[in-house]
Structure 1
Amino acid sequence: MNDEHEVAVLRLGHRPGRDERMTTHVGLTARALGADRVLLPDNAGNSRDTVADITGRFGGPFEVELTDSPKGVIRGFEGTVVHLTMYGLPVQEVEADIREAHADGPVLVVVGAEKVSFDVYETADYNVGVTNQPHSEVAGLAVFLDRLFEGRELDREWADAESRVVPMATGKKVVSADE
């Protein structure tokens, strides 16, 4: 989507059975709102399969991967690490700095599941709050990506899609991408 450097999203933590929908929605939101790839914990294989299926049906490019070392991804990332947390600095105060960092290199957006350990806060270049109130990590990711891309992700063109949604005022219509 972006004409700058890569944006990757890392889901930090996954509780099988409890987090399936949320982890899947982190991946789907990352894909739909402009990220290039999502990295999920290695115990989130069902979520990976669902996001890969949606990418195959509705287009990409978008990569979905499993990792056995999410914190290793953070430590080894060569770029800017942004940790989304309600305890962080307000997104509206740091979004311009993060966009500037993205123009210079890749960005890793870290989205937690269960309680995030303090070393993630220390390792991140930015701890960012989309409001300082409790809410869904999916909502935080969506708002953050929209702020990062300044709305450009909403006009994205999708390649290699099998199907596409036809926008309508009422009703639902999905057609073959060839139509």
Structure 2
Amino acid sequence: MTAPTQVHCTHEKHALAILDIFNEAILNSTALYDYKPRAPESMGPWFEAKTKGNFPVIGIEDPDGTLLAFGSYGSFRAWPAYKYTVEHSVYVHKDHRGRGLGLQVMRSLIAAARQNDVHAMMGGIDATNAGSIALHERLGFKHVGTLPQVGFKFGRWLDLAFYQLLLDTPANPVDG
């Protein structure tokens, strides 16, 4: 059996597969604090924002070209002094979880962040998502705080835990 391969995701090839993964997570988990599935039209602006911000969208495909997992990062907050901090997310198709794909995507996101002179990677994780928390801790992320009851989904309050990885980049950070 041929191993899955890493790819740079594009709107043309991957938008609908990413949308399917997003929507499954919205409907069946607290991985996204969203209620309604996203429309196909939402993917154009999503990819445009990634391109404009020079943010990677990294995917894992099987030998047939089916997207199994993907991840990306974007701005953490809108103010200029946060320019060296990003917030990332990783999603694995429901039929392919537990195979190390999330770990593979995360390692690639960390490498991309270093290459792009990111200093801090932030992950906002539902506090009950033990699998995602374990993945982040395995990669050296530290728990830096929990915001209790900031979300409400599936008839219950949700706590949002933040995990952070500090990188040794950039070599020469600047103001402004």
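Here are the numbers for this structure:
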| quantity | calculated |
| --- | --- |
| Origin of the derived value 100 (volume of the Cα convex hull per residue in Å³, for residues 45-84 alone; candidates 1, 2) | 1 |
| Per distance in nm of label points 7 Å out along Cα→Cβ at positions 29 and 117, the highest-valued of structures 1, 2 | 2 |
| Per distance in nm of label points 7 Å out along Cα→Cβ at positions 61 and 141, the highest-valued of structures 1, 2 | 2 |
| Among 1, 2, structure where helix-only ellipticity at 222 nm (-39500 (n - 2.57) for each DSSP H run of 4 or more, over all residues; to 500) as derived comes to -9500 | 2 |
| Of the structures 1, 2, the one that 29 was derived from, the read-out being relative contact order in percent (Cα under 8 Å, 6 or more apart) | 1 |
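Each reported figure results from applying straightforward, stated rules to the coordinates on display, with no laboratory input. Everything quoted here is computed from the prediction, not taken from an experiment. Cβ atoms are built from the backbone, for glycine too; each structure is taken alone.
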